[in-house]
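Listed after this line are the structures, all set down as structure tokens.
Quick note: the coordinates plus some simple rules give every number you see, no bench work behind them. Please read these numbers as outputs of a predicted model, since none were measured by experiment. Cβ atoms are built from the backbone, for glycine too; each structure is taken alone.
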Structure P
Amino acid sequence: MMIRLAIPKMFVRNAVQSDIPLYVQMFRNDDWLLNSGFNKEAYKEDEQIAHFIENDHPDDIRWIFLHEDIGTVGFVHFKVVSEDLAITIGGILLEHFNSGLGVKYFIGCVDLYFRLGNTRKLHSNIYQGNLRSCKMHIAVGYVLVGLKYFGDLKYDIYEIDKKRFYNSPIVKRIIKS
């Protein structure tokens, strides 16, 4: 079942095992991985990707983004850590980099997530080399709250709550609420 986002022509649907080729297209592409911070070794096997798609918590959400005119654009996952907090992770297909679709989908998905009444706060762990994603999170209203290391890689931890999200000028402009 597809769910329409608050942005024209944009939809999401739940990720399913038949979406593994979409994730393979990203996780096994050196150009995509270069700035993503994803561990290339962690997703060498389809079974590892299948586990990535599965929900660990009953309230976890794994969505695939779709555009009415283009088709599949990418994915976003909301991993529930507590009743107050979820961690977001996502990505778009390489051909949509620098198109503006990533920002629109991210805003649309966070909006839908908050409207569904899930956790009140979101975290994103962004690889410091992924400047595109760092800038997007800051533009949407996320605040840098910490630093995390995974091996030799540094990740900035960004956070946002509902109030800050809906007060963001870019969110107001894109959602037009």
Structure Q
Amino acid sequence: MIEFIIFMCVLVLVMVVSRIYRKKEYEKTNSHYDERQLLIRSKASQISCYTVILINIFYALFFYGITKDFVSPQIIILTSAFIGIGIDVVYCIVKDAYIMVGQNVKKWITVMIIVISVNIASACMNYKQGIQQDGYITGFYANLSIVILFSVILISLIVKIQIDKKGDEYEES
């Protein structure tokens, strides 16, 4: 119990310090989304929402009865949510609306690499659990899903950066 209290205190302290740091950084760089980015982000949210709804309707109508004995509905729900998040973020990346104006993309890449690394380590520790136990998803499946989602986002961001660099080189010549 004492470990949990210490963990929670450290977590709250980290959140407070990061909030103060982000506020100071925001004031320094004046990072913000411009109007075009906000419109693109709202369109991405619409597309991802409709995609998740369609996936769940399609599953409920055609596959639930067939797969309910060996595939937990939680897997479908979590997977459709991750697909929706992935569509939202990748759409924003492709349309240049993911990173705020004035924000450093290297920090986002670093955060994604950390999230991927931590979840890979956790998945490796929990791999014996399998994807589901007693009809419920396991930590292994959640970690694996997060690794896949963040890897897709990271790859999309790196590809977009490379495409933009090639475009800048082409315009200069």
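Across the set P, Q, distance in nm of label points 7 Å out along Cα→Cβ at positions 119 and 151 reaches its highest value in structure P. Across the set P, Q, FRET efficiency 1/(1 + (r/R0)^6) of positions 15 and 71 (r between Cβ atoms, R0 = 41 Å, to 0.05) reaches its highest value in structure P.
Here Cα Rg over 2.2 N^0.38 Å, for residues 95-142 alone is compared for structures P, Q. The highest value is that of Q.
Suppose P(r) over Cα pairs in 10 Å bins from 0, in percent works out to 9, 24, 33, 23, 10, 2, 0; of P, Q, which structure was it derived from? This figure was derived from Q.
Of the structures labelled P, Q, which one yields 19 when relative contact order in percent (Cα under 8 Å, 6 or more apart) is computed from its coordinates?
The correct label is P.
State the single structure among P, Q that was used to calculate helix-only ellipticity at 222 nm (-39500 (n - 2.57) for each DSSP H run of 4 or more, over all residues; to 500), giving -9500. Among P, Q, the structure yielding -9500 for helix-only ellipticity at 222 nm (-39500 (n - 2.57) for each DSSP H run of 4 or more, over all residues; to 500) is P.
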